[in-house]
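Participant: I've put the structures underneath this note.
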Structure I
Amino acid sequence: MSLASRVRRTFCFIYTFSNSLDIYAQGKPYLKSKNYAAMVHQATNTLTVRDRKDHGRRRRVIQQGLSDATLRAFEPYMYEIINRFCDRLVQTSEEEAALAAKGESTETAHKTATWKSTRNMSEWCNYLAFDLMATFIFSGKYNMLERNQYRYVVKCIEESNIRVSTILQAPCLKNFRIDKLLFPRAIIARNMFLNFVGKLLRDTKKNDRSQRKDLFEMLSHAKDPESGRGFSPEEIVAESVTLVVAGADTSATAMAAIFFYLSRNPDAYARAATEVRSTFSSIEEILGGARLNSCRYLRACIDEAMRMSPSVGQSLVREAPVGGTTVDGEFIPGGCDVGVPIYAIHHNEAYYPDPFNYNPERWMVEKEGASQQILDQYTAYNPFSVGPRSCMGKGVALVEMMATFAVVMFRLDFKMAEDDTAGGKPNAKEFGRHRSNEYQLKDHITSAKEGPMLRFRPRVDVKVN
């Protein structure tokens, strides 16, 4: 396949999946770009470390905490949080006012089959994803779904990422602390976020940890089977910062995108809802396993949303080795940063015909015996990246998304609110912002988002204990 690239200074962006495998696959000679050093606060973490051996050690330690046993221990808490999320989506304005006045939650939502107040799903998906992350990793009960106390953390991450994404592209801004002059609000937000992570770690250590098998517990004691090394205290702090962002922010964006596309595509919505409601006869039946995995169309809806609006859409840049290398017949000089933008490859017509159309059916075609175009489609799809630095939490994220949308679609109906503006505007000045059927994201390492604005109503014949 021909190479299409754009060179800017020492960057080379490539838009074919074969080159994605050339760059990111196991055993390839590319290192993490030096630019990621601009993201380091006090110690490197799995995202920023360049040394392959050190990265491998860290990854092997973290993977021990992502075992099936850890996921099984988390599952009851996960469904409790998801059901609380559904309760909050259908509470009336009066209930919300009473909740805020008392500073406490209600056990169940108002059970009438009427459409409730409009919900900004970028906010509510943030709260859900944060509560899931805090419980899975730290056994923490910060309860953003029902309390305002810690919701500022979400805004801190978003504000801080504006600065970080800029210095990732232009690390020279850290010279003479120019970035602090350009992004004073982001510096304040970063410090508030780091203070919260410090509190989170202190709270976690104080809690009774004898009965829980969360990820933090595993990280505190796990050793790399090859080197025998675990994490130092500084490394645990650095990894915790990454886990909070990766475990909450990216999942929230994916879930908000799924809500956006389902609310705007009634045929896909109806088919996914019918599949879930015919697979399960009660809310208690919705558990991880074969029955949930049999909801192939629901999974196709999730995959198609992450194709169209990936949580991380930029190129995860790598540095070409000393002496240079050849990619698809073209020479890349040593030291040049090279990468494949995820958003661009997910919208390449060679792999995805009509790429700006939400079409879950494209994922319902079996790979066995399929055409080369279908095989290429599956290979080019990489919302979690590929290779030894791909997202370690992919399995957890997919379990959370499948569980969330199975429960939501079993318990609730939802539709787009009249005042929703999450899609593009026909008269937008910036190219690409004109597509009204595309969930609009802004690339700040992870994605800044707004909306969609949705309304929900409970299915009155569904009983929730």
Structure II
Amino acid sequence: MARKSKPQKTTFNPISYLKSGNARKLPMHECLIPKSWQEDKKFPILFSRKHVNGNLTFVSVLVDLLCTGAKDVLFFVNEPDFIYHEILETYEENLLVEFVPVNYELIHNIIFESVAFAEEYGIAPHEDFRFVEMILEEDTDDFPRIDVPLGENGKAHLHLNEGDDRIKYFEHQILKYGKEGTYEIFYHDHEGVFDDDFEDDEEFEDYLMNSCLFWEEEDWEDYYENIDLEDLPIDIVYHIIPRLPDYDYEKMKQEKLFAPFTKIQSTDKPTSKSDYSKREREKMHEIFELLQDWDAIDTEPNPTIINKIENELKQSPNNRILLQYKWEYFHRIQADEKTIEIALEMKRKFPDYLFGLTCHAQTLIELEKVDEIPDAMNNLHKLQDLDPKRKKFHTTELLAFYSPWIYYYSMTGQIRAAFFLMRLLIELEVLGDISLHPMVLEAYRKATSKIVSAYLSKVKSGYISKDDFIERMMI
């Protein structure tokens, strides 16, 4: 559901805006879907559009391909982008969803085909789906169609989970409208397919909507009276810190120290042409696929993979990507000394190779050798210092380069620098499809929590008045 606007602050009405049809006129921003959606059968889809002010109008649709269609929805109108990233991060961390970007045609077909499938059994989409439709493209007869796998073995599979508020409705509708032999019903007294961390879909919606991101003035008044500095919730931290005077990102971008960082652009398109032969590209792709398919929790040596890498390096000793794959291999089996050795070899052979620096730095992060990180990064603080002629960098380059610095600044008390780089990555749309290393994220959270805790201590002591506090929280 849309966040309510504060009447005395603005007359903007999100529902009226949607009904006007203006949301559909906004340019598309991002279409995200879980990488394993075809196997999962039940999963969230995120679709967003961008306003000229940088805010986003976006939807989250919990799709059930097995039977119930658009089982749950959330929609947000003209909200700051950090709300979008908070929700995305919640999915990724709490529900272990790995999102990938896709074209709009795919998510459109998945959503509307699943809704149509559910309607064959008399099951209507979530009541707020009518508002979601106003943000999606119109579903017309001439919209390009893509086959979507629905049901299981030619039948609808209705999974009824204890605690689901619509359990009686789902059961009644499928028994009334479903033809015999076209469906199966499964009763569960435990969490559902997508409910590992939340007892039901409503609980997850409540989790999001009860977040301080959606609080109104009376909520902040209540919080002011009951501030608890122990174990600050991360949504409180992320809401407060950009509202502190020293952490105003737009003003920080004008500072002499930070302004040069903003003189670049991001892209998800290739930034250079391959200089490798057809044979090399084929072998590199083969090794890449082997690394991708390798079980992520398997730390045992894999002779097949390392032998292929070593053999190819003998034939192409100056192939820096193969050397990076070798680092990746030893990193996966947790051979720390070997990863350091290979990272240093990469830096020696290819001193300007970005991933040579970052592989070295990542190993140091995992070894918690904070003080050695600047040397690992050759004391280059800006990505364009590697290649001053370039103005556009790939999102993976941006993430790889700035992650070690976010970690270093967070661990050494340089929180403004860490905060600025984090906001820069968000602004450059880096932190959507790919996420920070867990140790980097944890260091950043602890560092920013200290800043917010210090601020709230002043609030609690009366040094900052209630009116000033609430006004700042409602910005």
Structure III
Amino acid sequence: MNNVIGRSSCTSILIGKKASLTGSVIIGRNEDAKTAWPKHLAFNPHQDNVKNNYFKSKDNKFEMDLPETIFSYSSTPEWTDKYGVFEEDGINEHHVAMSATESAYANERVLAVDPFDTEKGILEEAMVTVVLPYIKTAREGVQRLGEIVEKHGAAEADGILFSDPNEAWYMEIGSGHQWVAQRIPDDSYAVVANQLAIQAVVFDGNDFMYSKNLKDFVYQNQLWPKDAVFNWREIFGTHDDSDLHYNTPRVWIGQKLLTPSVEQKPQDFDLPFIRKPDKPISIQDAQAVLSNHYQNTPYDLTNPKNKNNATFRPISVATTQESHLLELNDENMIHWLAMGVAAQSVYVPFYPQGTKVPTMYKYGKETYSTNSAYWVFKLASTLADRDWNKYGTDLGSAQDDAREKTTHLRYEYDQKLAKETDPAKKIDLVNEANEKMAKTATDIFKELSAKLITKQTADSPLRFKMDPNL
């Protein structure tokens, strides 16, 4: 990775269609890197007959030829491509969603025999760009990225999320050329936090995909006994003390929220990868997972007692650039996008098939500016951070208002689109809806910031009890 961005430290969630409230397949992730590093929203158009379509990374020397046909897709690129594109997540015209990546670590035994190719291997920054515009199903996505890893090598350990209206897949890269992917059971979900998470691999059937020589690689290098269950996490993953404070507690809280009937400990190395929820998971439940900071537990970072003595790394942190949930249900596609810190922002239900990016979602640089959606949400969260107990209620009220109004707008436009038959008019409606939802959310947060600034004028230390007669 480059020296400016560093490795991202994300948290991911994948939900099968029978585990979700609406029958949707949902994948999502917090993109965590820096406290001030804006993201934009992009709608990339369909292109045919693109001659000499070629990708060359700015982050390392990875490069490859690409197909001549590029499917349209949404994405959330960096404010600058100087260090790489980092498109990170999106939904394409064939209703396939992808999110990349969940950074992880492989152990030294594996890397001794198949090290990462940091010079020429594929990195996070390139994955969405070279995969999502060229696939028609989630399985195709896994297969395409797997072939790239085997041919070009990987530069880092990563987890990658894929979905279509029928299924969700989680793929993990465990060494320079070895990978595995597991289909999330329809009635289950998974929460992942910067660890290689897939456990027992079943080599027969249709629920796993893997690198061509995975078994031979493991057994020939004596990385695992042949008579034991092939456990990917044990073979390729890590079990460090840092995992107990940085990673496993996030999986614990995610599973605690969705499956509270099962008692577990936050520092348990053996938390399962796959869980069944106690009740159907709504999109709001998924948002709550990605927005969690251990509230209602002793580990809440907003508790003054934990200000300089945090026990566990939470899911929602100040370094989150954006948080997304990609929801697919038959013909319905929703790119839920929260700019900045999920716990202090709002998920806007964008139509990924749009062709015009809402004005404020295409602007924003490293330094604060008023014309950027990222900075609108970031300003409000920064002001609320000055005293969470004092200003948290104002923030929560603004979030509730924005959620209600944007989701109602989405509902209204869903009804309009269902009645419209002209493709061009449908696109016009989509663009109109995206702009209205974006403006509604950012206007509410602008008002919130104005309110907080006004209130905080009374917080100055340069105060003195004034004589009312003077």
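Participant: Comparing relative contact order in percent (Cα under 8 Å, 6 or more apart) across I, II, III, which is largest? Present the calculation step by step, with values, prior to reporting the outcome.
Facilitator: On the way: I: 25; II: 12; III: 17.
That would be structure I.
Participant: Starting from the value 3.3: which structure in I, II, III was distance in nm of label points 7 Å out along Cα→Cβ at positions 164 and 428 calculated from? Let's see the in-between values first.
Facilitator: On the way: I: 2.4; II: 4.3; III: 3.3.
Structure III accounts for this read-out.
Participant: Now a separate question. Using the calculated result 4.1 for distance in nm of label points 7 Å out along Cα→Cβ at positions 140 and 364, pick out the matching structure from I, II, III. Intermediate results must be reported in sequence, preceding the final value.
Facilitator: On the way: I: 4.1; II: 5.7; III: 3.1.
Value 4.1 for distance in nm of label points 7 Å out along Cα→Cβ at positions 140 and 364 corresponds to I out of I, II, III.
Participant: I, II, III: which one has FRET efficiency 1/(1 + (r/R0)^6) of positions 84 and 324 (r between Cβ atoms, R0 = 35 Å, to 0.05), as calculated, at 0.65? Can you show the working numbers first?
Facilitator: On the way: I: 0.05; II: 0.65; III: 1.00.
So the calculation was done on II.
Values in this text are rule-based calculations from the coordinates and carry no lab data. Keep in mind that this is a model prediction, so the values were computed, not measured. Cβ atoms are built from the backbone, for glycine too; each structure is taken alone.
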